[in-house]
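Take a look at these structures.
We did not get these values from a lab; they are worked out from the coordinates using the rules stated. Only a predicted model underlies this, so the values are computations on that prediction, with no experimental measurement involved. Cβ atoms are built from the backbone, for glycine too; each structure is taken alone.
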Structure P
Amino acid sequence: MEWDAAVTERNAVLAQLAGLINTDKADWPTISELNQTLGARLPIRFIDDNDFAALNCYYEQAVAQGMVPTRAANWHDFFGAVIWALYPNTKVLLNRLHMVDIEAQGLRKRTPKRDRITHFDECGMVLAVTDKAEIERWLRDHDWQQLFIEQRHRWGDNWQPFVFGHALYEQALTPFIGMTAKCVIIEMTPDFFTRPLAEQYALLDTQLADVLEQSALFEQPRPLRPLPMLGIPGWWPANEDVDFYNNRDYFRPRRNR
């Protein structure tokens, strides 16, 4: 897919990045430009395919050395660099968790724990809320009626979704019914929701990293809650009609276990 300087204007999902990143370029940013614009204050630097090959190691090992392999002219890796800029503490933590597991289990054994970490890294979403008990219950129960209809007014108020998984931003280039995030709910104080967006990300990153580490979330089976992204009010025009939520192939009821 070609470069799009107006990428944050495509839809409400990508509009989350408006004002946070500068895409006003005629062509793809180079790796050097990504390091200058996104990586200037990060504990890592982005490297190209040749530099990665020269390291003769796996991806996680390269990141542990402070180098993030990044393919040029590639939306997936571009959004990956953006997420590094927005959530540096959490990204460092996730790679450290990978490395701890690799040291314990070996590099070639892909454990369920590492799969869960990767799933969140690719498709994660953070829901910042003032009281997580009720929304956690509704997410667990797949109570879409409560989440998207009865409590609709709370989205954008004291329920604020933040994309974490760079694969979700890539999917948002061409949205489709079926787009689903895997959620972690983070409780924030009421003043969080009145702060400028850049401050919100900085606070959220610190809080998210602390919660993920202290809760040992990825040690648990099925720790992430599915959330149909296009059901979020304001993120998809069709969901202004309540009949949109009748699609049970997308808004699936909870399976009995």
Structure Q
Amino acid sequence: MIKLRDNEFTAITSYIQLNYGVDLRKKRHLIEGRLANHIAQLGYENYMDYFEFAKSDKKGNEIIVLINKLTTNHTYFLRENDHFEYYKRTLLPWVDDTLKSKDLRVWSAGCSSGQEPYTLAMITRDYLATRNKTWDSTILASDISDKVLLMAKAGIYSKEELSKIPEEWKKKHFQPYDDDNLVVTDSLRSGVAYRNFNLLSKFQFKKPFHAIFCRNVMIYFDLPTKNEVVRKFYDALLPGGYFFIGQSESLSSCDHPFKYVMPSVYKKEA
């Protein structure tokens, strides 16, 4: 394995943190493990030459490869299901009572391979069906990894991965793909809009959101970056809107105006 030198480690981690907010300063072995073979296959003998090549790629393709290799994307259907229950039992009825434009706006930030936004889309459709209502309820789903966004758009999941979701969902929203996998229907896929988005970028949305899910993403941010991103999330919500973070996360160390609702759920006061 190619040895990662101190100056190379500092250069790579500083660049990733400055441009993407991801703090890898304690992930030296992860960087070596995930990049060594890739660098060798490209013919480089050290990390710095490869890093300079990645930065000089005017199309930005190699930097995307670098980010994809260094970011962890682990999720599954109904992960931290309390959030989905709260979304169904509290948030959607609140939107129903207050919505005038029939335009539900929900953002799954750091959506990984699609399990979270597809779950939100299925819950929303179930809710609307019981009330015989029609909303524009497309879920915005974003990630910095093109690799996981392609997986999410494809919507192919193993039967084992889907074993814990309701049978009704499988019958209604999935269809056979091959012997071991199912694929989301075109109808469900059309209910999610996938975008590559860097949370350190300026938020320029035409309308504020009723709910933002950003779960198990900010654990990779240092405190100044986390403060900045949380404030942008707050500004991107409607008054009364909800902000969901991972259940292993907290905003207790952050400077923020959110109202605490329950562990990992916050609200922008009306």
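Kindly point out which one of P, Q the value 4.9 was derived from, the read-out being distance in nm of label points 7 Å out along Cα→Cβ at positions 175 and 231. It traces back to Q.
Could you figure out which one of P, Q the value 17 for relative contact order in percent (Cα under 8 Å, 6 or more apart) was computed from? Source structure: Q.
Taking volume of the Cα convex hull per residue in Å³, for residues 31-102 alone as the criterion, the top structure among P, Q is Q, with the largest value. If distance in nm of label points 7 Å out along Cα→Cβ at positions 199 and 247 comes out at 3.8 when worked out from the coordinates, which of P, Q was used? Answer for the origin of the read-out: P.
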